[in-house]
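Throughout, read-outs are computed from the coordinates displayed, never taken from laboratory work. Bear in mind that the values here come from a model prediction, so they are computed numbers and not experimental data. Cβ atoms are built from the backbone, for glycine too; each structure is taken alone.
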Structure P
Amino acid sequence: MINEADLSALFITLKLAGITTLILLIIGTPFAWWLARSRWRFKFIIEALVAMPLVLPPTVLGFYLLIMLGPQGPLGALMQSLGGKPLAFTFTGLVIGSVIYSMPFVVQPLQAAFTTIGNRPLEVAATLRASPLDRFFTVALPLARTGFLTAAVLGFAHTIGEFGVVLMIGGNIPGETQVISIAIYDHVEGLEYSHAHWLSGGLLVLSFLLLMAVYAFNRRFKVA
């Protein structure tokens, strides 16, 4: 059965996934729009940087983030100079790491959705004297709604399943930085398989339902 510590880890995980997804949608939307529309010849460099978390081992990314967020790192030292504390082993540090680690799962679906729109709908809106901002909000965003759903679900689900990055940055502090994936590892390490089954099974069902909802929505949208 799920105990109080597991519920706390679940709450922290859902909170982390929700905040991370919201931040990524806010900063990822204009970024994906630029990637989809830009003709800069070196754009592939930016695209490669965004995709790095897909191929980079989580512990490698987590290690360098730990160095950057620690007391001797640039961000950690900056926080200390402002009267704060280093971001390593804090929930804020988890958010920063999760945003970077889950970025391709949000930016890439949005970029693909914006690219699929093409130029024709925007050109038609321009002939009706719609400003670039109007074209973006009234034409591009509605046409890319399936991409937004896919990006939100993938970003949320990927953040829930994080392990290596969050362990390196946040450690394993119950009630503060312990997420559900680390709680499962603790239960397995302690041979508490019944607890691990409850948590793992719950994540398995949640992941399946989220993906099923995405495919169902996309199929309905294509049929319509």
Structure Q
Amino acid sequence: MEDKLDVLYICSGKKYANIVNHINKLEQSKLLEYQAGKNIWNYVEFGCKLNNWKRFRRFIYTQCENADDIQLYVNFGKPDQIICTNIGVNPKLTKQLISAGSAGYLTAEGIIEAGHKRRAEELVHRSYKDLIVKEQLPFKHFGMNQAYYYLSVISHTLFESYKRDVSFDTISEVSYPKTFRRKLVDFAGKVTSHSGIVKLRVTKYIYESLNIDKLWIRCNNPVMIL
């Protein structure tokens, strides 16, 4: 990935004995502070070259000081992590990163922030499973499962697009399909026809709380796909 594809990466490092010993020798006063929202991490950056590596990588040791409710951790119970990256090590890739306008990733804090966001990617898989209401593919044959999977991905893309382009002021963009169904699908209504006009009738509360009129106008005026 690094030598042939020119890929920059951020991953979790393993706590080998020599790395842990190095961290334990560091004075607490040498740790810097990184804050995101209410959470605070102490961190220190160093270069590391394991026995079978040909070059050094950047290692960043992080230690969480508090939980979301501002409750502080005692010293022996602080969650910690080692982040390993090749960002800022390879001159060629560093130049490309700067040219792309992403120089912020060269800083230790930028790497920590990106490393923490990796966990958020798992929420995409959770949302997808919530949409199809199962974790296993339903058929015995690969081709049928392949078609089912691709159609599910398309459906999930349409679902996310609807939340962002149509119902953004009615329901949160980060809501999951189950919440979406409960609020925007599973409500009482009646389809009537009069003088050749088909109407959907709902209660006044549903009409006002879900902004039915705005949803209808937006559905009939789709955004342009560039």
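When relative contact order in percent (Cα under 8 Å, 6 or more apart) is computed for each of P, Q, which one produces 32? Could the numbers behind the result be given before it?
Details: P: 32; Q: 13.
Value 32 for relative contact order in percent (Cα under 8 Å, 6 or more apart) corresponds to P out of P, Q.
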Item to check | Which of P, Q leads on mean count of other Cβ atoms within 10 Å over residues 118-125, largest value | outcome: P
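With FRET efficiency 1/(1 + (r/R0)^6) of positions 62 and 158 (r between Cβ atoms, R0 = 30 Å, to 0.05) computed per structure, which member of P, Q shows the largest figure?
On the way: P: 1.00; Q: 0.20.
Structure P comes out on top.
Between structures P, Q, where is Cα Rg over 2.2 N^0.38 Å, for residues 46-173 alone highest? If you can, show how the numbers build up before the last one.
Working: P: 1.36; Q: 1.51.
Across P, Q, Cα Rg over 2.2 N^0.38 Å, for residues 46-173 alone peaks for Q.
Rank structures P, Q by Cα Rg over 2.2 N^0.38 Å and report only the one at the top, that is, the highest. Let's see the in-between values first.
Details: P: 1.16; Q: 1.45.
Going through P, Q one by one, Cα Rg over 2.2 N^0.38 Å peaks for structure Q.
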Checklist outcome for this item: Value -11500 of helix-only ellipticity at 222 nm (-39500 (n - 2.57) for each DSSP H run of 4 or more, over all residues; to 500) was derived from the coordinates of, among P, Q, structure Q
